[in-house]
Structure I
Amino acid sequence: MLEPRDPATLIDPNTGLSSLLLKCQSPQVESDDRYNGEALHEIGCSLPGKAVAAVLTSADPSKSVAATFGIDTSTNQLRRVVLTGPFVSASNSDTSYTLVLTNYGENVTVTPPASG
């Protein structure tokens, strides 16, 4: 299961999803896209597994992850992250996850899951 160490880490500017942009290897501009009426510039790259595992517990730190970042063209805010890599099983099959970031500027409460 794709699960952050603490849900708040996903949006932390220093250690969350946006911090992965700084870890991009061989970044390339991909075609622009639209999501919910917003124009997005898309940047594709490869991420070190260790960097992804620091944010998502199900990432294999020894294997790289393909990433596409969708950045709003008018605000430069990160809106969508697509990660493809060996998340679910130890086999070589890859799984893709799409994480969408919305409601920038709204006050929200993020609570870590109960320990069990």
Structure II
Amino acid sequence: MEGGLEPERIILDPILMPLKFMQEQAKHVLEAIGQCMILSDPPPHISVGLSNLASKATERGLILRTFLVMAIGQGLDAAICDVMDDELIAAIATAELIINKEIYSDSYVRAFQARRGL
């Protein structure tokens, strides 16, 4: 900020390592996201490259969906992910609904997809 960079333009991008090889690192990333939300004013935007986490894992989709929902709960703003994965998109929509970023409707997943052009 001292250099003139607006806080809303700051995006932190923690590196996700493969869960299969560095299991504890995912937990530490989740904790770091939460701490950034608590300790920074205003909090920075946070994005992750999601696919790295499930590299070489057999339950790839489940791992990615679960981590992403947990990270959204901690304050994650964005992720590089497969937007064609309908279950992942439904998990994102549901997480945002639960943390009150979205308004409930019986068709909230369809509304989420329509609003984002998916």
Exercise. Have a look at I, II and say which one yields 1.0 for distance in nm of label points 7 Å out along Cα→Cβ at positions 20 and 60, as calculated.
Key: II
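I, II: which one has helix-only ellipticity at 222 nm (-39500 (n - 2.57) for each DSSP H run of 4 or more, over all residues; to 500), as calculated, at -1000? Can you show the working numbers first?
Details: I: -1000; II: -14500.
It must be structure I, since only it matches.
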Practice problem: Looking at mean projected area of the Cα convex hull in nm², for residues 36-75 alone, point out which structure of I, II has the largest value. | Solution: I
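Just so you know, all these numbers are worked out from the coordinates, no wet-lab data involved. All of these numbers come straight from a predicted model, not from anything done at the bench. Cβ atoms are built from the backbone, for glycine too; each structure is taken alone.
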